[in-house]
Structure 1
Amino acid sequence: MSDATRQARGQAAWLLGAQRRGLRARLLWPVSLLYRALVALRRTLYARGLLKVQRLPVPVIVIGNVVVGGAGKTPCTIALVQHLRAQGWTPGVVSRGHGRREAGVLAVLPGSPAADAGDEPLLIRQATGVPVFVAAQRAEAAQALLAAHPDVNVLVCDDGLQHLALGRDIAVAVFDDRGTGNGWLLPAGLLREPWPPARHTAFQPDFVLRQSRAGQPAAALAASPVAPLFNAARRLATEAIGPQGQRMPLADLRNQPVTAVAAIARPEVFFDMLRDQGLSLAHTVALPDHADAAAYAALLGTAEQGPLLCTEKDAVKLFPLLPHAAAGQPVRAWAVPLELAPDPAFFAAIDARLATLKPAR
């Protein structure tokens, strides 16, 4: 068993354990009380101005999750950016860029190496075409983006709900089918912060977006006293995309074996969605979330069964490793996009809140 496979299995086992109040969770519960106290202290320091909150001259929308393990922040960010553009806004995106080699400010370009930009910021840049900047301190990324792109009049912060140093005007908490897990905070459970928040808690979300697979019921979720709840359906696209932009109906793969690979928090969700499309998965490869290029290179050195199918997040690291396919040669790997369809009322609520904020630059 490779180190990457071992790490992915450990990650999956921890996420599963944090959804129950089993022995391991109960043993860690006292530690979660300390974590809760530290979260409350940090919020208080920012709320009272003892730690600085950097405000910007444009509206800032923060997209984040309350639970660990990939609740769908990036698809939500992409869908929101596309909506803002359709409404006439000129958005930009800032992110920390998890797993980057450097901590400094970087403008993400369509051809930026994922190791420099982070896989999710690179995916957002390629999917939306809007300016994307990354830095360890999101406020620095935001200031650099606005200086380089003075036409940008709204910023979306990907994965920044717990990053309090960047002032926000709208905050969206994203949940998936796990809800709040076992209801306990880290490390005993999945929660990064208490849920539901008390009515007067500082920095609590303005809106909640609960995602579920199309055709399946949404998870039960305790309501926030101040944040309206909206739903979003997620499904796989009907077409897969190749390294050079080739497109193929996913249905064309139903009568042949395929190998599926995913380096996301919960790879089995992607595998199950492929099976729901009628595909026969001869082999599945679960890699740890944000796996490095070496893990994909090792995969390409093995004998896969049929074409490789991966998520778009995997493709930003996998596709650059593939040799350019000559005309007429079969495409070795395909990315299957994830489509997110929030309730129209969610976008309407965002629009209404933006209309009340300070005018754009």
Structure 2
Amino acid sequence: MHVVTDFGSQGGAQTMLARLLAHSGEPAVVVSLVGVSDRNVDQANNPNVIYHALQARSLRALPRAVAGLAGLIRQHRPDTVLCWMYHPMVIGLAAAAVSFTRTPVFWTVRQALDDPAALTTSTRAAVTLSSKLSRASAGIIYNSDRARLQHAKYGFKDNKSFVIPNGFDVPDGQNTRQGPARVFGLAARFHPQKDYSTFLAAAGMASREVPDLRFMAAGDKVTADNHELLALIEKNGLTTDQVHLCGDLLDIHPFYEEIDVLVLSSRTEGFPNVIAEAMCHGRPVVSTDVGDSALIVDDCGYIVPPRDPEALAAAMVKVAKWPASKYRDKSLQARNQIARNYALPKIANAYEAVLTGDRSGAGAWMSVNAE
């Protein structure tokens, strides 16, 4: 049984859960504290999954969510419960306790704590409560080692912790671009954590040095009716002709086909899906040093400090000035790096190994600090 905050929205946790469900094809139960979308169900593509939406959309609804989840645990009798992110982690433990089934509850943390101020008040409270309850979990799976270390400093139990990065279906074919790089893209919702302010400030600086650069941005609220976003574009000397706003895309893959370079300007991340997804398509990356970004990118781009538009702009200009031959080499290297290190089958095997206790099939991605 998987417990997730909202299987109706499109984020890194939902995407990774859908990939695991699609890969396994095995029976499972997904319990969403809020809702379930057709898009995520289609992405999971597994007829053996049962979905439940508890419609707990406020703090006042959380006791009802605990009772509802406890009833579903008693009804389905899962071998294990895996809770995705902080609110489900707390609710999952409480529900398992009152279900009287002794079902082991694992957690999976998809967030690093590079900049806790970028999190919502509710999320920061859930982090604090989770740290106090972490010893009651059967184990904690992190998607980056940086996140594991940061959460351990916050008081999370670390004697049964695991690091399993996100996994990806790498498209067939080399899919390299010819270069030079002229289209830089950001795929992120409009949220302080994603730091559109830094991205657009850097875009403005870079375009003044390389005037024919163009930019694309996709994500929730990344639309022409977002007046705050339009103000940021104007503030940095850019126009909507230079910055194409794509909105929340049902299918992100055509976006990666349109861009030459993926940019990540986030203040905090765990294992950024968008970086590896773009690299699957042969796209080099310019990213802030958050979560495991530096590990994923390696030398297929540049890593800069968060909230530093000058450094981000300088890195974008460097990539834009690569000769076409260097761009093609980096494009091929990016794709091969993801295929070699983060292919979905080996990642799915590692999850199964942790949840079943059979560590023989875990492969390279395995326990970091498990007794």
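Can you tell which of 1, 2 yields 1.00 when FRET efficiency 1/(1 + (r/R0)^6) of positions 167 and 335 (r between Cβ atoms, R0 = 30 Å, to 0.05) is derived from it? It was calculated from structure 2. When relative contact order in percent (Cα under 8 Å, 6 or more apart) is calculated for each of structures 1, 2, structure 1 gives the greatest result. Supply the structure label, taken from 1, 2, corresponding to helix-only ellipticity at 222 nm (-39500 (n - 2.57) for each DSSP H run of 4 or more, over all residues; to 500) with the calculated value -13000. Going through each structure in turn, the value belongs to 2.
Consider the structures 1, 2: one of them gives 60, 37, 24 for Cα extents along the principal axes in Å, for residues 79-206 alone as calculated from the coordinates. Say which. The correct label is 2. Identify the structure, out of 1, 2, from whose coordinates distance in nm of label points 7 Å out along Cα→Cβ at positions 191 and 343 was calculated to give 3.2. So the calculation was done on 2. Structures 1, 2 were compared on mean projected area of the Cα convex hull in nm², and the highest value belongs to 1. With mean count of other Cβ atoms within 10 Å over residues 71-78 computed over the structures 1, 2, the top value is the one for 1, the highest of the group.
Please state which of the structures 1, 2 yields 0.7 when distance in nm of label points 7 Å out along Cα→Cβ at positions 23 and 351 is computed from it. Source structure for this number: 2.
Just so you know, all these numbers are worked out from the coordinates, no wet-lab data involved. Keep in mind that what you see is a predicted model, and the values were worked out from it rather than measured. Cβ atoms are built from the backbone, for glycine too; each structure is taken alone.
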